[in-house]
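Next up, some structures in structure tokens.
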Structure 1
């Protein structure tokens, strides 16, 4: 189970890893370098979209 924070409920919720989507946010810095951030995204049963940023190691560990 992966823990997310639901802002509507104002509490932490547990989401099954099979319902979690992996995302990579890429941007170019003002110096021209490419910056990547890794995240997990999920939707709670009340419809709240949640994002949790993680390390590259955790991102690679989740099989999806």
Structure 2
């Protein structure tokens, strides 16, 4: 697995409360999560009706978290 360069943000007691990563890494992680979620939806929908590409995109946009 790739090592992700990160910076930790700590509170006054030196407890880690957040992490910073560069935008390119964030974008790659976001795409991986979206692809994973789409794969899960596809498995769940395996026995459901078949949708056109336009119908599938419309449903996926509604489920997409921003």
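All of the numbers you see were taken from the coordinates with simple rules; none came from a lab. On a predicted model such as this, the values are computed, not experimentally measured, just so you know. Cβ atoms are built from the backbone, for glycine too; each structure is taken alone.
Summary of values
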quantity	calculated
Winner on distance in nm of label points 7 Å out along Cα→Cβ at positions 18 and 50 once structures 1, 2 are ranked, highest first	2
Value -16500, calculated as helix-only ellipticity at 222 nm (-39500 (n - 2.57) for each DSSP H run of 4 or more, over all residues; to 500), assigned to which of 1, 2	2
For distance in nm of label points 7 Å out along Cα→Cβ at positions 10 and 42 computed as 4.4, the structure of 1, 2 it came from	2
Relative contact order in percent (Cα under 8 Å, 6 or more apart) - structure with the largest value, from 1, 2	1
Per mean count of other Cβ atoms within 10 Å over residues 2-9, the highest-valued of structures 1, 2	1
For 54, 24, 19 (Cα extents along the principal axes in Å, calculated) the corresponding structure among 1, 2	2
